[in-house]
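Undergrad: Each structure below is given as C-alpha cells.
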Structure P
C-alpha cells in the first residue's frame, strides 16, 4: 500500500491496498495575501517548474489548478503565457497542507 506525503494531491485519497479510491480533492482556499501572477513564457505547460521556483518542490504542481479552478481546467495545457492566476504564499500553503 502506497502512502502519499502531504505534498501529493492524492494525500487524502483512500488506498485500499490494490488501487486508489476516487480522488478526494484537496482544496486550496483563497487567502487575502494571495498574489495575482501572470504566467511567463518559461512556465508554459510547466506547472512543475513554477512550483519548484516558488515552493522548492516540483510535487506541488497541482496547487495552481486547485487554487484557480475557474481559470485552470487542465493543470498542464491551461498554463499558457499571459494567463493570470492566484498564487498562495509559501507559508499559507504549508499551513493548508499541514506542514
Structure Q
C-alpha cells in the first residue's frame, strides 16, 4: 500500500548568485512511499513512480485536502512596495499634471 509521507506547500526559494538573487518557484508536492519501496516526490503534474505506478488519485486527494491557499507571497514584495512608494513621491498628482499641460498651450 502506498503511504503519504510529507506534503509541501508551493513556495519560492531564494538562490544567491554572483549578480544578485534569483527566485525559483517550487510547486506544492507530495512525498510518497510506493509499494515498490521507493520514495517518490510527486506533484500535480508528476504522479507516476519510476516503477510505473500511477499515484494520481493519492496526490490529487492530498493536495485537495490542503485547500486552496491564498498563494505564496513573492519574496520581493516588500522591497517592491517600498520602491513604488518612493516613485510615487516624485510623481505629480493627476490634477497638477493637467494644470501643467494646460499651461503649455
Structure R
C-alpha cells in the first residue's frame, strides 16, 4: 500500500513559507520521500498502517492551501509510468519489510 500526498500551499509571505517548510519537514520525518515537487509518497505495510499515516498528515495540515492524499495498492503503483526526458524509468521500489518468524 502506498500513501501519496500532493499539495499546493501558498508561499507569498514569510509565514506561509514557514508553514510550507514545516509541512514538508513533517512529511520527510514521517518517512515520505519526494517524488516530484509537492508530491510525496510513502510505502506502508498494510491498510491499517496507511490509515495511521493519513491521520498523521491530517494532524499536520497547514492553515492554508490544498492537500490531497491518495492511497493505492502496490500493484497500482507498479503500473505507473515514469518518464525522465524521453526515457522511461521504473517506479520507485517498495521499502524492505522486516519479517520475524
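Undergrad: Who wins on relative contact order in percent (Cα under 8 Å, 6 or more apart) among P, Q, R, i.e. which is largest?
TA: The structure with the largest value is R.
Undergrad: Determine which structure produced the value 78, 34, 20 for Cα extents along the principal axes in Å, calculated from the coordinates; the candidates are P, Q, R.
TA: Of the options listed, only Q reproduces it.
Undergrad: Compare distance in nm of label points 7 Å out along Cα→Cβ at positions 40 and 80 across structures P, Q, R and report the one with the greatest value.
TA: Q
Values in this text are rule-based calculations from the coordinates and carry no lab data. Quick caveat: nothing in here was measured; it's all calculated off a predicted structure. Cβ atoms are built from the backbone, for glycine too; each structure is taken alone.
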